[in-house]
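In what follows, structures are represented as structure tokens.
Nothing in this text is a laboratory measurement; each read-out follows from the coordinates by a stated rule. No experiment lies behind these values; they were computed from the predicted model shown. Cβ atoms are built from the backbone, for glycine too; each structure is taken alone.
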Structure P
Amino acid sequence: MTTDFPAAAAARILVERRINGSQADRLPESCRPHNLKQALAIQAAVTEQWCEQMDDSIGGWKCLLPPEGKLVVGPIYTRTIDSVPPVSLWPKVDRARIEPELAFFFGQDLPARAEPYTPAEVDAAIVRTHMALELINSRYADPASCEFPEMLADGLVNQGLFIGPQVDSDSARGASSFTVTMTCANGEVIERQGQHPNTHPRAPLYWLAEFLRSRGEGIVAGQAVITGSYAGVIEVPLNTDIQIDYAGLGSMQVSFSAKKTA
């Protein structure tokens, strides 16, 4: 990455779309990322501008063990994390797009340091585990036309996070698969056989701790980290009570409403 890459210009576009819930064309070629370093520079600039404009902070992270040639990591902003329905979000037409996940909460900092963090140290920093739903929305009108660095720059379609009830940490630690059932008050029932994309739901946590440490950053006490969807993206109706069951782990009640444009 050259030092004069215009990450701030790209970030201004993406932050405006985040605030307004708008979707538009790919970033202009002049500030479009073409590699992971440029994408991460834009992502960091989005965080800086968003937090300044919205008086916000990083409340959590999304991550996954990185596939070949990619990085799956992005900040989740505190103002976009909710735990009380109805959850206000930017919908896709008349549906909310969500991903069923587990959220791991940290009770102590894992700051930047010289030596790597061991899995045992990361485990010791986790204080509780919750059912969670990642809220999905892209800032691009046609995400399929975008290259991966463009998606990474935009936070990998994250628009927020819903935190459900706490679950047993030992059970969640080994929860590589379970059935996800969504029962909607309008009679719609959605069932998926859930499978964690990395098999072990804590494996991405160990990677994230090392990734942030290597960049002079860290995990902060109070942050929640989600580590991959058990069933991909699921579209559910708006303005409808929904019961979501993770078989053997727990259940939660949620509903979604559409945000209003300014």
Structure Q
Amino acid sequence: MTVPAESVESVEQLASVWRRVVLDRDASGDVRDLPGLAVRWADSQFPFWNCVALTGPGTGAALLERRLGQAAEVMRAKERPGFLWLFEDMFDEAARAALEPAAEGAGLRYAFSGAGMAGDVLPLPEPIHDDLTFARVRTKEHLRAYADLNARAYGLPAESVHEGLLGSVLWTDTAHSYLALREGVPVACAAAVEAEGRLFVALVATDPQWQRRGYGEAVTRRALHEGFRATGSTRAVLHATAAGAPVYRRIGLTPNSPIRFYALGD
């Protein structure tokens, strides 16, 4: 089978960016590359920093079953929970059909879905929104506001997101992380991280009381605009939730591989 290049790119971007995320949290974090598996596990309270991903393109049903068992073993050895990321385009048709019973057999439960998205969309015009000003995340106060927005937007405990972000060098010094402010109050945020010649968009969030006003799109455009100015990268890559995908389509990104997220069963 032929795996679309955009889907392989999506997996590779996850492995590249999450390596930096994990090492930003803990220099001794687990960033192993095993046969067919990328382990990127910070053992953080913030579950998204604890990741295992299947990486082998063209995986068949029998190999998928083995890889799911291996991934579950890795996850069970960790102190804190995280997610297994499965990019469906990496599997052949038989493997896709066998996915759910194989996951159940490995002790994994489906958590939620998303999709890879990418596009050669840069440069973008400097974004302007009548309600907003923008501030790059540089200070402890900025980063705390960034974490709080993600906690509220995704219904996560604030303390878990704080543990995942506060004290970070990556998100304040390297990533092009931005807050959107309405009358001086942070209402949305987004970041773009340069990786392998692309800008990887991450941690986009809008305060629930200010959603559907274009704030998330505006701050994502700002992060990409400034990321392009700094790096010259013309391609953007991200992993979208179902709710976020329409925002990125308006920016010009197109979907590639569907993504399924699994956690360990109870």
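If distance in nm of label points 7 Å out along Cα→Cβ at positions 122 and 146 comes out at 1.6 when worked out from the coordinates, which of P, Q was used?
Q
Tell me which of P, Q gives 64 when you compute percent of Cα pairs over 11 Å apart, for residues 34-73 alone.
Value 64 for percent of Cα pairs over 11 Å apart, for residues 34-73 alone corresponds to Q out of P, Q.
When you work out distance in nm of label points 7 Å out along Cα→Cβ at positions 106 and 242 for each of the structures P, Q, which one comes out largest?
P
Of structures P, Q, which gives 19.2, 53 when Rg and Dmax of the Cα atoms in Å, for residues 66-177 alone is computed from the coordinates?
Label of the originating structure: Q.
One of P, Q was used to calculate FRET efficiency 1/(1 + (r/R0)^6) of positions 58 and 170 (r between Cβ atoms, R0 = 30 Å, to 0.05), giving 0.60; which?
Answer for the origin of the read-out: P.
Suppose you compute helix-only ellipticity at 222 nm (-39500 (n - 2.57) for each DSSP H run of 4 or more, over all residues; to 500) for every structure in P, Q: which one lands on -7000?
Clearly, the read-out refers to P.
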